[in-house]
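Readers should treat all values here as calculations from the given coordinates under stated rules, not as data from a laboratory. Please read all numbers here as calculations on a predicted model, not as lab measurements. Cβ atoms are built from the backbone, for glycine too; each structure is taken alone.
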Structure I
Amino acid sequence: MHDFLEDGRLKAIPRQRKKREVVLRHLAGKFEPGPSYTEKAVNEVLHRYHEDVATLRREMVGYGLLARLGSEYWRAQ
């Protein structure tokens, strides 16, 4: 994980699927299981790690780490 971070932020979103999944799982750990989050709240958390929050959010949903209904998100795993 340290290979992808610089000063606590992602240098880049990994292109390789396995490496990307490691990063996304790490970010999913920033969300508590149970409560739901608004899209704005998810963006605020993800922006601490990378400016492309839309890609991170979409990928986390795609990997089944976050679930989404409308503009509400929650940790799926």
Structure II
Amino acid sequence: MKERFSVTELAALRSDLLQGGMIDSREAAEVLQIFLMGRGYGVSPQAAMDAASRVEMAGCALPVLQHELENLALVM
């Protein structure tokens, strides 16, 4: 399966999340939603909250971030 997001995109998103401190899962979920919507994907707000929590628990590791985004992205 081909990844939908490049390593460069994921690294930039990870940087944004870490710079924001990922203190608030709600804000992190919003960043994930904006990232996906900007690339033409739809996303469930509740699913984004759940994904943000899992990414946060994993320390924002790139493989986890990629996995969550791949599962979160809904083709519009």
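Taking distance in nm of label points 7 Å out along Cα→Cβ at positions 15 and 63 for each of I, II, which is largest? Display every interim value, and only then the final one.
On the way: I: 1.8; II: 2.4.
By distance in nm of label points 7 Å out along Cα→Cβ at positions 15 and 63, the leading structure of I, II is II.
To which of I, II does the computed value 1.01 (Cα Rg over 2.2 N^0.38 Å) belong?
Working: I: 1.01; II: 0.96.
Value 1.01 for Cα Rg over 2.2 N^0.38 Å corresponds to I out of I, II.
Given that helix-only ellipticity at 222 nm (-39500 (n - 2.57) for each DSSP H run of 4 or more, over all residues; to 500), derived from a single structure, equals -20500, which label among I, II identifies that structure?
Working: I: -12000; II: -20500.
Structure of origin is II.
Out of I, II, which structure matches 36 when relative contact order in percent (Cα under 8 Å, 6 or more apart) is calculated?
Details: I: 32; II: 36.
For relative contact order in percent (Cα under 8 Å, 6 or more apart), the value 36 is produced by structure II.
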